[in-house]
Structure I
Amino acid sequence: MMTQKQKGILYMMLSALSFAAMQVAVRLSREIPTMEQIFMRNLFILIVAFFIIRRKGGSYFGERRYQPFLMGRSFFGFLGLITLFYASSHGAQGDVTILNKLSPIFVTIFAVIFMKEKLSRIQIPALALSVLGAGIVFRPSFSSDPLPLVMALLSAVTSGIAYTFLGYFKEKVDGMTVILHFSAFSAVCSLPFMLHDFVMPDVRQLVLLIFIGIFGSLGQAFITYAYRFAPASEISIYNYSGILFSLILGFAVLGEAVKLTSIIGGALVAAASLIVYLYNGRGGRKI
């Protein structure tokens, strides 16, 4: 019989695997415009979230007093999707995931600035270690087009802002309501661009678009339930398994070479989070 924490760990790793698989599907369907991919991904999640809320009851889009914050989360989450999907379509999957996993750095920074949270003593060197890891990942791209990696970094920034809003919603707005609001916002905003540049998918591309929707929905569902089984402080570190999954899938499915710089950079980013995780587990002090 699995404990609640073990279930949380399993769901977090399944979420990381699902999102890594989604990124591969995005890359394989790169002939389809980014906004069309985003629309299909969010339409799928929108339908799933709608029926879940309808079944269990609750608010579809949240109370009026929380709308400014829900709009902020949805807007920056939408920007995070655009940058991530572009990066996944044009960059190496391992590198894109490593840079995208820097989002906790920006969550920490924005939480300190806007939510007046305090840094633990270990977080400052850990943040520096993460930045060093990101720099190592960036380095080999200077001889080629760095735009996909820049977009991956921007996805971490915008996702960091979006995730900061999630901390505010705790015990105020139901998680499925937040998902529905975000999915509806993203679907509506991407629709005009999709219609303007619409590409009729062939059978292969249609299957890949369905996979984007399925894996995106699974990733969102797994991470939502992971945090219901165990506190974020105990299981969030396992989200970094996504770096390994992306490197493996990029090699196995896309034939991407696993660069030493990607391994070193990913290890430093993951190590920084592991240090904070272990420190907090021992009851670290705040500054």
Structure II
Amino acid sequence: MTGPAPFGPGPFLVDAHVHLYPRFDRAAFLDAAAANVRHAARAHGLDADTPGWLLLTETAADHAFAELADQAAAGTGSGGWRLRATGDALCLLAHRDGRAPLALLAGRQIVTEGGLEVLALGTDATFPDGGTLTDALAQVAAAGALAVLPWGFGKWLGARGARVREVVAQAAPGTLFLGDNGGRTGPRPRLLAEAEAAGRVVLSGSDPLPLPGQERRAGGFGFVLDGPLDPDRPAASLKARLAALATSPPVYGRTTKALPFAGNQIRMQLRKHGISP
């Protein structure tokens, strides 16, 4: 395996909101993630082989982690990448000659009332969509995962924004994170600063959309995390390290410029109406 493993003392570059949709070419996705992590490491003055973590947030219809786990069990992969089990069922390693390895953590995305989303980091459990935000958070906690409320275009405004603020205010310290998103444009959402002022932690991620070319965003927006992480229990170790954060970790990468952002939103609307972009 080339480069340091994604365990040990750190630092690590972590993308906490990653979708690996069926339409994404697996090798292109991993190539892009490795390149993005390497670029971020250099931009932050870190070793170019600083390991990267991709925290998957799969929808109810997607099962990429299970597919990759099958490849790891068979010792196969694609495009020169090989998948390897870690001894922890929730964490896989992807490696390819000439690139630092990537760690992939299992996780889910739940769509709740009014389209508000909850990320469940570090679990292979499945969750129903369409329930209340409170119920989804309880289910994520019961599964032993970390719960994140990610920013979404237009979803933190009006009554939905008030609902998010209410849930954040009621959550016990260390039990709920907010998520910044590399797919947004413009100034940082005010609710993130409000949450941080109240002692909450923000975890950043790229959130690729189910559109052509979006696999290139994987690993391109996230945060820098110090270790240590235990190679014998990487998923539990990472979750414990995140849960212990007192402040938001440093962000790496950039959000989307206005014109590409507008184009992505138009393409997503076309997709919702059955028009393939």
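Where a number appears in this text, it was derived from the coordinates with a stated rule and is not lab data. Bear in mind the structure is a predicted one, so any value in this text is a computation, not a measurement. Cβ atoms are built from the backbone, for glycine too; each structure is taken alone.
27, 14, 5 is what came out when semi-axes √(5λ) of the Cα gyration tensor in Å, for residues 216-263 alone was calculated for one structure; which of I, II is it?
Working through the options, I get structure I.
Taking 54, 46, 27 as the value of Cα extents along the principal axes in Å, for residues 80-247 alone derived from one of the structures shown (I, II), identify that structure.
Considering all the candidates, the number was obtained from I.
Suppose helix-only ellipticity at 222 nm (-39500 (n - 2.57) for each DSSP H run of 4 or more, over all residues; to 500) works out to -26000; of I, II, which structure was it derived from?
Going label by label, the one that fits is I.
If relative contact order in percent (Cα under 8 Å, 6 or more apart) is computed to be 23, which of I, II is the source?
The correct label is II.
Thinking of I, II, which structure, once distance in nm of label points 7 Å out along Cα→Cβ at positions 112 and 208 is computed, gives back 4.1?
It must be structure I, since only it matches.
Of the structures labelled I, II, one was used to calculate mean projected area of the Cα convex hull in nm², giving 15.9. Name it.
Only structure I yields this read-out.
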